[in-house]
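The structures considered in this document are given below.
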Structure P
Amino acid sequence: MLEAQPMEDRKSIDQWRFAIIAGFAVGGITVSAWGPRLPAIIKGLDVGTGTIGLLMACATIGSLIGLVSAGPLLHRLGSRRSIATTLYVVAAGIALLGVSVMLGLMSVVAVAFAMTGAGVGSMDIMINVEGAAIEAATGRTQMPLMHGAWSGGQP
């Protein structure tokens, strides 16, 4: 059984848990934000399925880069700053994606997909590491709720 924690500790753990749950939800929202827009992206760029497949491969490559860089970023910046950094990368990638599609700049669309993939890939590792740390701090299972927030962020 878990011992009662001082109120400040419980409050800070609750805030930490809420922030990480929000991070999971943002990850789900990000993934679902551009997926349904693929027909509009194809139309806006006037490309076929093969080209859009190659552009989406940039997101996969970016994600792999993000996965590999997550550990070093966590060690160098700490969890708060590294997660915040990945959120900025994701936001910039999504914004760049929208603007580059409107302007018809296919090479910039590729960069935007890669940025978004890198941000989501590294954020995913970081929020799961933090989720495990929250479980250890509380002595309770938390990850199903956190992963549910990811799924809840999707339509």
Structure Q
Amino acid sequence: MYLTFDNTEDPDDQNYYVYLYHGTKDGQTQTKQIQEVIRYVEEGTNHEIAPAHQTSTITFTRTEEQDAVTGDFIKWSNWNASINTFAAVNNPKVANYTVDAKNVSQKLNGSTTSFATITADQVNAINFTQDMINNLPEKGVAQLEIVVPYTSNYLTFK
């Protein structure tokens, strides 16, 4: 490419701007993992009245974007996983018991949380958002424990 400039300063200066940008490259990869356990217990005694449901571990990954010249951090990519959802799980039918969906507890590594919505029929699917994944612990497999209480249908007399 050839450019021709005149030798006069007026009336129009001629300027030619060249903008250079650094390329980018992938940096380190970060992972986070979570597993779901659903326990079915008798309300009041916490005795297990149906086998627990345990999911496979979901592994989320993201990659750092770096400046290819300086190596400086630019941004993280979005979290990705081959599956980013815990499927809905039907609550088991237990003779003479009813699910107490209002008293379900959910804990992520021992701290109260509210990832799932629960009905008398099921623990609904959990679709993980970027914010939910960001709040998972940095190390180890996070444990989401959901405890579904069942109340007895038997009448007790005193």
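Here, each number is a calculation from the coordinates, and none is a lab measurement. Note that the coordinates shown come from a computational prediction; the quantities given were computed from them, not determined experimentally. Cβ atoms are built from the backbone, for glycine too; each structure is taken alone.
Supply the structure label, taken from P, Q, corresponding to mean count of other Cβ atoms within 10 Å over residues 96-103 with the calculated value 16.9.
Derived from P, not from the others.
For distance in nm of label points 7 Å out along Cα→Cβ at positions 32 and 144, which structure out of P, Q has the highest calculated value?
P
Given -0.34, -0.71 as the derived value for log10 I(q)/I(0) by the Debye sum over Cα atoms at q = 0.09, 0.14 Å⁻¹, which of the supplied structures P, Q does it correspond to? Please report the intermediate quantities before stating the final value.
Details: P: -0.34, -0.71; Q: -0.49, -0.80.
Computed on structure P.
helix-only ellipticity at 222 nm (-39500 (n - 2.57) for each DSSP H run of 4 or more, over all residues; to 500) was computed and gave -500; which structure, P, Q, did it come from?
Computed on structure Q.
Upon calculation of FRET efficiency 1/(1 + (r/R0)^6) of positions 24 and 104 (r between Cβ atoms, R0 = 41 Å, to 0.05) from the atomic coordinates, which of the structures P, Q produces 0.35? Intermediate values should be presented prior to the final figure.
Working: P: 0.75; Q: 0.35.
Clearly, the read-out refers to Q.
Compare relative contact order in percent (Cα under 8 Å, 6 or more apart) across structures P, Q and report the one with the greatest value.
Numbers: P: 40; Q: 28.
Largest calculated value belongs to P.
Can you spot which of P, Q the value 0.45 was calculated from, given it is FRET efficiency 1/(1 + (r/R0)^6) of positions 16 and 80 (r between Cβ atoms, R0 = 41 Å, to 0.05)?
Going through each structure in turn, the value belongs to Q.
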